[in-house]
Each structure stands twice: as C-alpha cells, then as structure tokens.
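Some structures to go through are shown next.
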Structure I
Amino acid sequence: MIEAIKKLVIKAIKQAKNRDDLENIKREFCKTYKLSAITNSQILKTYKDLLNRHEIKKSQSFEKLLRKRTVRTLSGIAPVAVLTKSYPCPGNCAYCPHQEDVPVSYLSNEPAVMRAIRCGYHPFKQVVWRLKALENNGHEPTKIEIIVIGGTWSYLPKKYKYWFILNCFRAANDFNKIKREYKGEDLVLNKLKSPYNKQLSQKKLEEYLKIEQRRNEKAKYKIIGLTLETRPDYINEAELEEMRDLGCTRIEVGVQAIDDKILDLNKRGHGVKEITQATLLMRRFGFKITYHLMPALPGSTPTKDFKMFKQIFSDSRFQPDQIKLYPTVVVKGSLLYKWFKEGKYKAYSDKQLQDLIIKCKEIVPPYVRIIRLIRDIPGESIEAGNKITNLRQIMKDRGVVCHCIRCREAKEAILKNWQINVEEYQAAEGKEFFISVDSDDNKTLYGFCRLRFDKKNKIAPAIIRELHVYGELTSVGVDGKVQHLGLGKELIKKAEKIAREYKAEKIAVISGVGVRDYYRKNGYQLKGTYMFKKL
C-alpha cells in the first residue's frame, strides 16, 4: 500500500488540477492495487515523507487539494479551542444546562467538549491534539489563536488559570519537537506529559509562564492571540491586568441582551450598567471585544431583538468588534426546559429566526465581524429552538447582502488594486479608527487595523487594538497571496500618522506574545505586556 500511495502522489502532483481529479486518481489506484480506500491524510503523510527525502518538490497547489475544511485557516490564523474543566458557575441563568463533570452551559456531546473529555481537560494535550489534527488535514497552524472556553474564566482559581495558560504555551513551543519524537493519532492521549503540574506554587507558575512566553516569541508555532470568555460583572481593572499578564488579546463576554427586564427574567445576575462599564474598561486596556448575543430569550420578541441589535451599533456605549449570535435553544437540565414543558416559553419559528437574522446582518457595520450565527449544539439535544446548522448558506441563498468583516475577508483572493480606507466612530468615551485595506470596489477586505484614541486610556492615548491581514495562513518567512506582502506595515504607518495628528507622543499595541518580534522590527519595544513606540 505504501508503494501504491508513493506512485499516487507522484502522479497526482503532475495531473490533479482539482479535487475531482484527485478523487479519480484515488479510485484508479484503489482498483489497480485492490485497496478499499486511500485517505487524504495517508497521501499527505507520504507526500511529506517524500519531501523530507528530497524525492519530490514542494507543491502548494497539491497541498491545498489535500486540505480538509480549508476555511479553518483562510482568515490567516489557526483557531485552537481548549476547554477548562468543570467548576462552579457564579450565575444561575435560566437557559444554561447543567451536566455532571461538564462546564455549565456546555453539553457532553458537543464536539469541543468531546475532544476535551478525551484529553481529560488537560490544556497541554488539547492543544497538541488539535494542532496535530490540523496538520493531518493539510493545514500548517504556525499562527495560533488559543480560544479558551468553559464559562466564566474570571471565576476560576488563580493558580488553575496560570497553570492552564502556561501549558498552552508549552504545548505550542514543544509541538515541533513532539512531532519528531512521537508518531500516531493517539500520541496526545497515551504518551504526552507536561512538565508543569498543578502542585507548582503561584510564584513558580508566573515565573515559568514568562519563560514560555519568551520562548514562543521565537517558536515555529506562535500563539499570536489568546481569547478568554467571562461575564461583564466580573470585569475590573485587576482582572484585566491579570488577563494581559497571561497574554490575552481578546475577551468574549456574555451580553445576551441589552434590556434589564429580559436579563432579570432570565436570572442573568447583572444589567446593562455592568455591560457598558465592562466594555469601557476593556477598550481602555486595548482588548478586542466579542459580544455573545441571544435572540429569542424569554421576555423578548423578534421586534425587541432587532431593536436591541440596532442599538448595539448606534449607541457608543457598546460597539463590539465582533459578535456571536447564539439563538436561544431549549435543552434538558436547564430552567428554561422546565418553563418550556409548563408552556411558559415558546421558541421562535424557523421563519421568524431567519427573518430576524437577515435584518440584523443587513445593518452590521463594516468594522464588525460576525463570528458565528449558531451554537454548535447537536440537534438531538435540542428540545425546542433552532436546529438549522447551515444558516449562513441559507442567508446566501436568499440573496442577503452582509458587509461584516467575515463576509468580505479575502480568503483565497490574490492582492491587487487595493486602497486604504479609514472609518471613524465613537465608542466608549473615545474615538475609534477602522483602517482597512480594501479592493477598489470595496467588496474584498485584505486587512485592517483598529486604532483607539482616548486621553483617559490606561495604557496610552493611542493604542492599536488589532492588526489583521487576511488571506490563506502563510508561515513566517514565506510570501503569500495577501500575507507577508507589506500590508501590515502600511496599516501601522497609517495608524501612527493618525496618532500624530491627534498629538499623541507615543502609541501602544496590545500585541499577542507570538508577534512581539514583528512589532520590534517596526520600531516598537516591549514594556510590561504592551509594545510601545515614541512618535
């Protein structure tokens, strides 16, 4: 079989122009060599072995044909979700399910939860396993965004938080070495052990974290972003300083609704005041902000939901950078399930929900990214509410025009005929500048920079909150279709120019750990957890 796959690789590199061609060649070889099947992962492994022995030349077009779920890295990064273990939750929300040994609001049959359970919720194993899976599917996850899920991060014990993130960094730093030492699909579960255990003191955990962060600045697999999720009422300056110490660059907050009556009815435990105060603090620290929004909550209607959605982008107290729309669903183990069985709650119909989401998408500002339209809950666990898994495709089929970042990002486009645009808007007592590199017709977004100016900013009056160049993920040192062609530098120059116009004497960047060297090359220096440059 090995020899058959070798011959297949050599032939496919020359003849396969698309995935259909590849499948035809696979069928031909299966018939010739009487094989039941040949998988892309087997072909990819053989291809890499032949490359390492210099028996063939690298073919990016062939690698792309082997890649599964290409969308995973078309935003220029490789997202890696890791789940914390089950801890008590400070909230008692009506819609959240409760299952034994699973974080509150999660279900044991969700894909991310199943992966975490298989790894014993260990962060080191989760990261290595996910990176291995991405590579097995043809991706090169050298620019990683760690996304920590599992509920209210701020409520977890401090030692656990530092131990968790420390092991994420160690996993990325050691992944290249791990690949050489271990082989096989089950390497994460059977053989891997982290050198950092839970018995370490807080002082040692902090000391080792700094060491691993410095290592990651030079590592092949860089953590360029770290996302943590929490509740608005648990955000304060001390919490945000700790998040920065861990390397966090983005915060997801469970906003759900911006109506005190709806929040109170659903036993959320906080109101709009806490949401606006948290948003202000996060902006002043430079974090990217993602709101979780839940249409169809008890006490709401499609009309109310749309009114709240419009207010989020017309009221300067809010203005999130990203949103996740999680339509309310009824699952067992929640108070909402009890209300549903008693006839006290009725879910929106599919038409009501689709019409609402269409209206919302049509008014989303171009500086906002809709990350998700639904929560990844298996249909068999949903007693009532949305079970449609392809809402984006339905929206597209209905001719919905959305101007959000995700709908315009470059993906596989080649950079050409571009221009720099600047959009200004007020947000949380400051001025925001969305500096974007767009195609001439403004239909394709190649990259952008978020600059905030606020004299009361804790870090600096001018702060770059995000710099992102889109297109297929391209490793450092390799020119891509959009990445590594100088767009990032152009965006930084424009941000610095605007900062000077506003009389800022210095500019700060909330840099991910893995991209600190990039900013050093652009004249920035690390001070504390931010990169600074005098103007």
Structure II
Amino acid sequence: MAGTKADSLTRRWLGLPEDVRAALRLGFTGKAHLLDVAGRCLAADGPDLSAVAADALEAAVRENPLDGAMARDILASAQARSLLHPATSARLALLADRWRPPADLRAYQAVQAGRDFAAIKAYVGEQAASQPGNLFWVEQGVLAGCMDGDKDFCAKVIKFGMGNGVDELLEGASIRVDGLFFPRGRPDGEALCRRAAENFWNIGLVLRAFDNVSGAGGRRKLLPESVAVCLYTWNKADELDATLASLAESGLDRASLFVLDNGSTDHTGEVLDRWRSRFADRLGAGRFTVVTLPVNVGAPAARNWLMHREDVRAHGFVCFLDDDVELPPDWLARLGAAVAEYPAAGVWGCKVVDHANSLLIQSADGHLLPAPDKSMDLSRPAPHPFRLSDLHIRTLDGGDFDYLRPCASVTGCCHLFRAGTLADSGDFAIQLSPSQYDDMEHDLRLCEAGLFPVYQGHLAVRHKKRTGAASRVNPLEEGSALGNKYKMQAMHAPADILAAAEAEARLLDEDILRKLAFLERA
C-alpha cells in the first residue's frame, strides 16, 4: 500500500505541466511568485491545477493581508475570485474598499529612497494618524516596522486601523503573533507530514517535512576531515572581534583558523593579537594563523591568497567566512550534516539573516533563472540577463526556508568546500572586485561542471551588513555592483547557463521525488 501511495504522489507531481513545476520547484512563498503560480495554473489544463491555484492565492493573501493593490487585482479576475474561500473574498473586498493610496506619492517615495527607517516611520506614522480609516498607511507602517524589526511601531500603526477592518484582515494572516506580523512557531511532526502529503505542490513544506521526519533537520555531524576556516578583513576591527568571539564559542573540532588582514588601518591588529593567545589556549599551538598584507587587495584576491597557502590546502575542507557574521555554536556541525546528506556537492552554504532583524533573510537557496533570450549582446546593460531566484527577500522568515537541498548558488558569507574541489574549480574572479558576485560566479562554474551547491537552511548565520531593501547604498557602491553584474554575465556563455539550469531542474525533481516517496512511506 505504501508503494502505491508513493507512486500516486510522484505521478501527481510529474503530471503537473512543466511550466507549473518550474515555478513550484523554487518554493511556495512571496506574493509575486504565488500569483505567478496561480496564473500559470489558471492558464493550463490538468488535474490538481485548480487546487494549486487556489492554495497559491490563499497563501498570497495570508502573507500579505493588508496589500490592497493585490486585493483589487485578485477581485478583478472572475476566474481567481471563484477559487477563493468566501471568507477570503469578504476580507479582500473590505480591504479593497478601505485601502486608498494618495494620488501623489512623490513625497513618500523620496523618503523611501533614503532608506532611513527612522525617517520612513516618522512620515508613515504621521500619515496613518491623520488618516486612520485609510489602510494604505497601515500597510506601509507595518512594512516599515517589520523591515526595521520594530514591533512597537507595528502595533502603533495597527491601532490606527482598528475598527476600520484591520482586525478582520489580520484574522487569516500566516505570520503573525499577537496581531503583529512576526512568525508563529514552526509546525513539526505528524501535522507537518500530513500537510505536505495533502499539498504536495508546496515544495517548501515537502522539504521541511522530509527533514523533520527523516531527522536531517536536527542532525549535526563532525566533518570527515580537517577544515581550514578562512576569514579576510579590512578596517572592521569591532565586527571582526565579535565574529571571532562567536567562533571561540563554537565547536571547532579538527579546525584551524586563518585570518588575512587586508592592510587595515584601524585597531584590527590589536584585535588579532588578543585572539592569537586566546585561540592558542582554545585550540592549541599553530591553529590560529594571521596573514598581514600591506594593502587591501579585495575579497576575491584575499580568498585566492588564502586558498593557495600550503597550510590551508593541507586540510580536507576549506570554509570561507565574512568578518561581520555571528555564528551559532553548532555551525560547523550543521555544515558537516549537509556534507553527510549530500557528499557530492561542490559547495555547502547556509541561510544568512540580518543581524539587526533576523526576520529578514539576506540569502537562502538561489536557483538559476535564464532569460528566454539565448543571445549575448554586449551593448545591453545586461548582456546575458540570467538571474537567481530571490523568494527569500520577498517574505519574512516564517520557517519557509528551513530545509536542506541542492541549488545553483549559496552565500559567500559562510560556505564550505572540499579543498580538492576548490583547487580544481579555479580562483575567485578578481575582476569582480571589490566583492560583488565573485562567489556567485564561482558557483556557476561548479554548476556547469555538474557539482551543484547544497543549501543548509537549518543553519542561520547573522550578518551585520544590511542588504536589499534594508540597506543604504551610496551611488558609487551601486554603480560598482551593476558593473560587476555586467562582467559576471559576460563571463558565461548563454548555452552553458541554459544547460546548467536544465541540469539543476532535473536534480531538483529527483530530490523532490525522493522526498515525496519517503514521506508516503513514513
């Protein structure tokens, strides 16, 4: 009987149109993605598609209960409306009626462009207080409060909407506690397994259920060989000090530490001198090495410098860390568990969250999304516009990315290589200095060689540098990033990226089918 059940689920997954499966493989979260999934299902024919579309629409509403623009778009589609639960339809109608953006948003957009959360909250708070019946400003306030990790501000703007429908709209929100938009506890055990079997299209749910039932989610394992833990730093003495402190509190069995000081002019040298003696006591003599350069050579060159050292290559594994991360005590054992689960990977990475607000995911599993245009045109701003999936930045961390699986790229904040694979795959691209995209470009080479990365979502590393919508980037940094993105795209032939994307899709399908079958047997 178990085999029959497993066959039925795998057949149902494979019975979905490839266009729908391509979207579902990426995950089942994020407003734009969920609406895209629903649209693909509504445009196709086949079993289960109405159920998938309905679930995607309901999930989008749960994740964005105050998004009046989305409410109006959904209600405008008779086909989409017909799939909604009556209670959901009623909430959307109420929201659409009471969500009223101002005719001129230029003043607000100017404040947003500064990415100064204190200024944004002050502006939104004033508007919400003056227009308590307008749920547009309640939505903007909750978004700003969540982005800044400010629960008190969220509560403040929500109160302005009470009696105007906010309490009803929050009733079905998927990530809220005490009326605020913060994650509930993660479901586990039989409930998680049952939900995954009933909603096999929700791949994030399937992956989390598999890890829970199989034990992979809680597993920690010693690496099978020694590891060189490598950091590179420049004028971040205090951040480096905190990173080394978290390292000192973590399990470092069979690990040696190497720190390259990129010509720092602050008190980095003093910090390293203090930690030299502490790690000598903690690890023993010869397992904490400092390399000092007279100038800042940039992150890619610093990585290359470290990986070519004979004492680094003498280890079985090499792990690169940023100098402004905070590591949990079991970080290395979590990576060891990922190695044990997927020993053939080219690199193993983790989930990275914002240090100031751990609800914001900076990096998770990235998957290749090549553009339909297969040509290379160096006259365009994007000569070959492939990209990585970014569902993780479109939602708060409610546990949707707490899983292990293959992908196309993992973050360079904390990633682990076999020393032999690192040597064979070549240096990090120094033409992508100061730092943007060199780790992604290196991962693409691994993908093209069939050595796909693996994402360990049960390891969350906190990163002090803010990214995405939470960051404040000056025009010079933004221009440098765009230039490096252009160069990275020109370094890979469209045919090679397309072949890697197709290979990754097959690999993800194999992983999904194996885990669906396991859950049925369980």
Structure III
Amino acid sequence: MNTETIQSGEKYALELKNITKAFGTKVVANKNVSLDVKFGEVLAILGENGSGKTTLVNMISGIYRPDSGEIFVNGEKANINSPKDAFSYRIGMVHQHFKLVDIFTATENIVLGIDDGSRFNIKKSAAKVAEISERYGFDLDPNKKIYNMSVSEKQTVEIVKVLYRGADILILDEPTAVLTPQETEKLFAVIRRMRNDGKSIIIITHKLHEVLSISDRVAVLRRGEHIATVNTSETDEIKLTEMMVGKRVSLNIGRSEPENPRDRLVVSHIDLYSADGVQRLHDVSFSARSGEILGIAGVAGSGQRELLEAIAGLQNNVYGEITYFDPSNDAMIDLRTKTPMQIRDLGVRLSFVPEDRLGMGLVGNMNIIDNMMLRSYRGGKPVFLDRQPPKALAERIIESLQVVTPSAQTPVRRLSGGNVQKVLVGREIASAPSVLMAAYPVRGLDINSSYMIYNLLNAQKENGVAVIYVGEDLDVLLELCDRIMVLCAGRITGILDGRTAKKEEIGLLMTKAKEVQRDND
C-alpha cells in the first residue's frame, strides 16, 4: 500500500490494514496483508493456489473474520462479521458457482431474501431489474426462468442481484471461467461501465491476458503475503508471474508435431440419453490418435462430461460404437461391451476435475497416500495392503507438481482447492494410460501449476498416449492442442486444426447448433 498517499488524506473505497488469518496452528492463510481499492477502478488479485486470495476476499465479504488487522470502507473502520454486514457496507460478492433457484425467474432470484419492510411487488421489482440492466448494458429478461438461461445469463442474474442490493464494491470470483470469448467481451464492457459509474470492482482470475485487458491495478499475493500492487499499464505477463512465483517462469507451451499418429479410439455415431429421456449427445463421431492432443471446446453443459463418461463406461442409454485399438497388437476392442473397470484396465483413463473436487475422485478425510490407494487397492492382499508404492507415488506427485502440504500423511481436506486438484490429476497421469481423457485439469489452478499440467500432458503425447483435453481457456486450447473439436448442445459443430484455428471462430462454433465441420478425419 502507498502509505504516503493515505497519510495525505486520500480516501479509498476499501482498505485492508495488516490483515492476518490462520486456520489452526500450522496454516497461515494471510499474514499482515495491506492493500487498497480506489473508487471507480478494477483491481485484479493474483496469486498461486494456496496464496490466500479466496480467504482474503471471504473476509471482505463477511464469510470469515480476520484474526487481526482492520478493514476500512470509505475511510471509516468497518466491522464485517457476516455477508449481511458486508451488504450493509455496500459490498457484494459474485461467486464462481452460482447460488440460484432454477424454478424461479430472474427477478424472484434477485429479490430473494430482501426484507426492506415494504410489501413485495413483483412488477415494481422487475422494473428495477430492467432499469439496472439497461443502465449497465446487461442483456437480461427479468421474467425468464433460471432453468431456461445460458451460463452467461445466470452470471448476469448474480451480478444484478448484488447491484440491486446497492453494492458499490463488487467482488467477482473467476467471472470468465465458463464464458465464450464473445460473452467475455460483453462482460468486460459491462464491468467498464460499472467502473465508469464509480463502482469499485475486485476480480480474481488466473487468466493473465484478461487481467491485462480489464484491470487498472494488480495486487499480487504469495504464500499469504501481499507482495506488491502495480499499475496494469506498467507490467506484463512475465513480470506478474515472477511476482506470483518468486522466480522466472516460462509461459510457452511447447507443441511438438505428432509422430506416427494412429487411431487409438474411434467414436462413431454416438447418441446418449439422460435417465429422464432427454438426448444429451447427438450423432457424435471422432477419433483420438496416439501422440496427439485432441482438445474439446464448448460452453458448460454442451455434453463434454457425458461424452467422456460414455467412453469410460460410466453412462447408460448410449447408442453407437466406441472402438479401442490395443497399442500392443492393434486389436479392435468394443468398449461398449466392457465394464468401467475393464476399460480402465485397458489403459483408457478418465481424469475429470469436477466443481466439487472432494465430492468426486478424492476422499477428504483420507490422506494423500490413502487417496493414491483408491486406484490400486484391488491389487493388495485381502487383509494387509502394500502401502509403499502408493506412498512413493504420493511423494512423487507432491514433488513434481509442487503440492503445498505438510506431508503425504496430511488429510486432503486440509489442502487448498488447487493443491487438491494437483493430487487428483497427478494420480491419473501417473497411471501410464494409453488414452488419457483430462477434463478441466487446470480448473482454478494458478499459472505456474497450470503450465506444469500442460507440460505433463505434452510429455504423455510424446510418449505415444492419445490425449483428450477438455478446457475452458481457448487461448490454451489453441496453443496446446493438435486438433480442436467443438461441442454445442451435444452436437459437434466443428473439428479444427489447432495450429490455424482462430479464437473467434471457435467462439462462434460454441454457440452454433447447426452442424458444420472442417478438417474432419
């Protein structure tokens, strides 16, 4: 923080002074953090996983209380003990995972929980929602049901919700994670209008190019401490990464040419229906080749998850053909006749990083070693299991992916979200698959950790593995993948060459239901 400016009497929308927060005796999430947010500016907060970003904004929004330090709003000391208190100081947080009631309209969700002492009038509330939308350029129908909305519309409802409550300080957590490039540009235009209207906006994101595009200043955290706040116009991706990590990091994804690519997995005319009879995949056909990375792009809910689960044998009501070519003898194997365990044993591995990392894939109360054993317990003795191989694997993953943990015996629930994810992804990559389906492997990871994962996927490709990568960042898909398959509403709308495709072209295909293919098999 610039103490000279503060001493000169300049007021800030928000100031944090020497904020410290610890969990137990060993984990200090934030240590003496001091930073400020100006009126009418966009401040980006950057940091590696476990650097304390989420804990810090949770204290600003009233979810946590600091152990020591002070928070000032508009120059006055604030006592924020709950989200309700935060709203009383005109602070509103928009979480990455939406908190909306599907069967309610936009207006009903926006006014839900408000008790201003007056009688509820839905028409008056809808008119106010429309007025806010028009003022800032939101495209929102106040009477539309949530279950009929796209992801970007749902996000709009969350933002309008905090504006409706009078928020002047907005905290946006990973606001572009599931948006197309076109939707991201629309959101940034809205953010700029809010900034010009005097709103102060804090953004948490791992996409450095977006930080440079939308923010006025950038605050960098490292291991719970505030390293620096810099003007965006005076920095770049390399400098920001060095501040985050504490050393120089290469931000280049080395994409090699595929060598002798051979079909390892061929999917032909797949249709998939949900338990209630809704068709989720429509006539999907493609191939995944050895020594190649096939990227899958699409807005959330376009069928990515259902497709990978169908290949892994985890979906019922699947029609069509899924053929696996054994790398040892090129024998054709019909995966539709195999159980999920038999498919895994063939070398077809699915690493799906869900929104709830501890709800799927890992057991929070078990330590890292025991979570390694979840994938190999069948090979143990009936009573006594051999713990040495999973212990060695756990220690190898901790070292290679730089997992921040006191030891391999630490319960997974005590790790930060990003470090939990490293354990989850590392376990699958270490299994030496012949087909690796990696879905959202860098979701929520910091830039340094993300590039570790990209390098691991490239290493798998160079070892002859057929890699299928589902990602949210189109810039990464274009830099990492040899081919990019685009899904929209369960249909393939294009298969493009990763070296020549354009981001805008992919963005259009992500929202286009009509089937159009180029550079197909």
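Just so it is clear, none of the values below were taken in a lab; they were calculated from the coordinates. Just so it is clear, the model here is predicted, and its values are computed rather than measured. Cβ atoms are built from the backbone, for glycine too; each structure is taken alone.
See the values below:
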{"quantity": "When distance in nm of label points 7 Å out along Cα→Cβ at positions 126 and 222 is computed for each of I, II, III, the largest belongs to", "calculated": "II"}
{"quantity": "Identity of the structure behind -9000 (criterion: helix-only ellipticity at 222 nm (-39500 (n - 2.57) for each DSSP H run of 4 or more, over all residues; to 500), calculated), options I, II, III", "calculated": "III"}
